[in-house]
1. Given 27 as the derived value for relative contact order in percent (Cα under 8 Å, 6 or more apart), which of the supplied structures 1, 2 does it correspond to?
2. Comparing 1, 2, where is distance in nm of label points 7 Å out along Cα→Cβ at positions 44 and 180 highest?
3. Thinking of 1, 2, which structure, once FRET efficiency 1/(1 + (r/R0)^6) of positions 108 and 164 (r between Cβ atoms, R0 = 30 Å, to 0.05) is computed, gives back 0.50?
4. I have 33, 25, 17 for semi-axes √(5λ) of the Cα gyration tensor in Å, calculated from one of the structures 1, 2. Which structure is it?
5. If helix-only ellipticity at 222 nm (-39500 (n - 2.57) for each DSSP H run of 4 or more, over all residues; to 500) is computed to be -8500, which of 1, 2 is the source?
6. When mean count of other Cβ atoms within 10 Å over residues 52-59 is calculated for each of the structures 1, 2, which structure yields the highest value?
7. Any idea which of 1, 2 comes out highest on distance in nm of label points 7 Å out along Cα→Cβ at positions 12 and 172?
8. Have a look at 1, 2 and say which one yields 0.15 for FRET efficiency 1/(1 + (r/R0)^6) of positions 116 and 228 (r between Cβ atoms, R0 = 30 Å, to 0.05), as calculated.
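Read-outs throughout are calculated quantities, based only on the coordinates presented, and are distinct from any laboratory measurement. All figures in this text were calculated on a predicted structure; none of them were measured in a lab. Cβ atoms are built from the backbone, for glycine too; each structure is taken alone.
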Structure 1
C-alpha cells in the first residue's frame with residue numbers, strides 16, 4: 001500500500017496511519033520557513049518515509065517535533081530528524097523509565113518477551129517496525145511543559161495542552177489555531193492492551209471536551225481524521241456501544 005502525505009488545510013498535512021501495523025498518523029504543519037511534526041513515527045524506517053514525503057512537497061526543514069505521548073510507536077523515529085523535541089514533562093520521565101538507554105537488539109526483545117509475556121504482542125510489533133537496531137537510539141524531549149505551551153511560527157500558532165488520560169498520563173493535544181485543527185493523539189483511548197482491566201473504555205467525556213472546542217478537523221493517533229460533524233457522530237456511536 002502506497003502511503004502519501006495528505007493535505008488537510010493550508011498549513012496542515014497528515015502522513016496517514018497504517019491499519020495493518022502499529023503505525024500512527026504523523027501530523028505535519030508547514031509554514032513558509034519551518035516544518036513541525038506531531039509525533040515522530042514508530043521507527044527510523046517510518047520516519048524516513050515521512051522525510052521522503054516532506055522532500056516531495058518541498059517542505060522546509062523540520063525545526064520542531066512534538067510528542068503527543070511517550071509510547072514507542074509515536075517516538076521511535078525521532079533520531080532521523082534534527083528538530084527540537086517538545087513534550088509534557090512526564091513524557092521525559094516515562095521515556096527514560098521505559099525505553100531510554102536500553103540495549104535494544106533482537107536478543108533484548110526476545111529476552112523481554114520471555115520475562116514479560118503480557119507485553120509480547122507489543123514487543124513483536126516493535127520488532128516488525130524497527131528493521132535494524134544497529135545505531136538505534138531513543139531521543140528525549142529537550143523542551144518540556146507542565147500544563148500548556150504556545151508556539152508562534154511564521155504567523156501560525158500552536159497551542160499545546162496537557163490532557164492526560166488512561167492511555168498515557170503524559171498525553172497532550174496540539175491545536176493549530178488558524179486552521180482549527182486539533183491533534184489529540186491517543187489521549188482518549190483505553191490503556192494499552194497489556195495494562196487493560198475489565199471495565200476500561202474510551203473516555204467519551206474527554207471527546208466531548210474536544211468537540212466543545214468546535215474544531216474543523218480532529219486528528220487522532222490511529223484513525224482517519226474527522227471533521228466536526230463526523231467526530232460528533234462517532235462519539236454518539238461510541239456511547240451507543242457502551
Structure 2
C-alpha cells in the first residue's frame with residue numbers, strides 16, 4: 001500500500017538570509033555569506049505499510065515526523081529516494097489545512113470537501129453527518145477564526161473521514177480535542193481500519209500507539225532508530241526518556 005525507499009530531505013537554511021545589496025555590503029563574510037551545508041531533516045528513511053494497517057511514527061520534536069508525513073502525502077517531494085502510494089489519501093497533517101479561517105464552519109465543510117475531491121452534491125448529502133460527528137451544529141455559521149484549535153480539529157477530522165479513504169494520514173489530531181472527542185475519533189479510526197483504510201498516525205501519546213498500531217517507526221534526528229511491532233518499539237523508546 002505504501003512504500004518509501006531511502007528518503008532524504010534537505011533544506012537550505014541559509015537561503016534568503018542576506019537579501020539586499022546593503023545587507024551584503026555590511027554582512028560579515030564568515031557568518032552571513034559563507035556557504036553552509038544544507039540541513040538534512042530526513043536521512044535514508046525507508047518503510048513499508050500494508051493495506052489495512054495502522055502504522056505509528058514516534059520521535060522527539062524535530063525528529064522529522066511531520067516532514068515525512070508531508071512527503072508520504074505528496075505535499076513535498078524528497079531530495080532523493082521515492083514513495084509509492086496506492087489509492088486515495090486523506091491527509092490531516094496540519095490543523096485547518098485547506099480551510100479559510102474567514103469563512104464559516106459550513107462554508108469550510110464545502111471548501112475542505114472540494115480540496116479532497118468531493119462534489120457539492122456529495123457534500124450536501126454528508127453535511128448532517130459531519131456536524132453530528134463534530135458536534136458543531138451551533139457554530140456552523142460562525143467563522144472558524146473564532147474556533148479553538150480543538151474545534152478546528154473536530155471539524156477537520158469530521159470532513160476528512162466522511163468516506164473511507166484508502167490512506168488516512170494523521171499528525172497528532174487525536175491529542176487536540178477533549179476526551180469525549182478523542183474516544184469518538186479512536187472509534188472512527190477503528191471503523192476506517194476495519195473498512196480497509198490504511199492509517200499512518202504520528203503521536204507523542206505512547207498509550208494510543210500501543211493500543212492502535214500494528215507497527216511503529218521511531219525517528220531520531222531524521223534517521224530510523226527502530227521499526228517493528230508497536231509494543232517492542234514503544235518500550236525501547238520509553239526507556240530512553242525515563
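1. Working: 1: 16; 2: 27.
Structure of origin is 2.
2. Biggest value here belongs to 2.
3. Working: 1: 0.50; 2: 0.90.
Going label by label, the one that fits is 1.
4. Only structure 2 yields this read-out.
5. Working: 1: -8500; 2: -11000.
It must be structure 1, since only it matches.
6. Of structures 1, 2, the maximum of mean count of other Cβ atoms within 10 Å over residues 52-59 occurs in 2.
7. Across 1, 2, distance in nm of label points 7 Å out along Cα→Cβ at positions 12 and 172 peaks for 2.
8. It traces back to 1.
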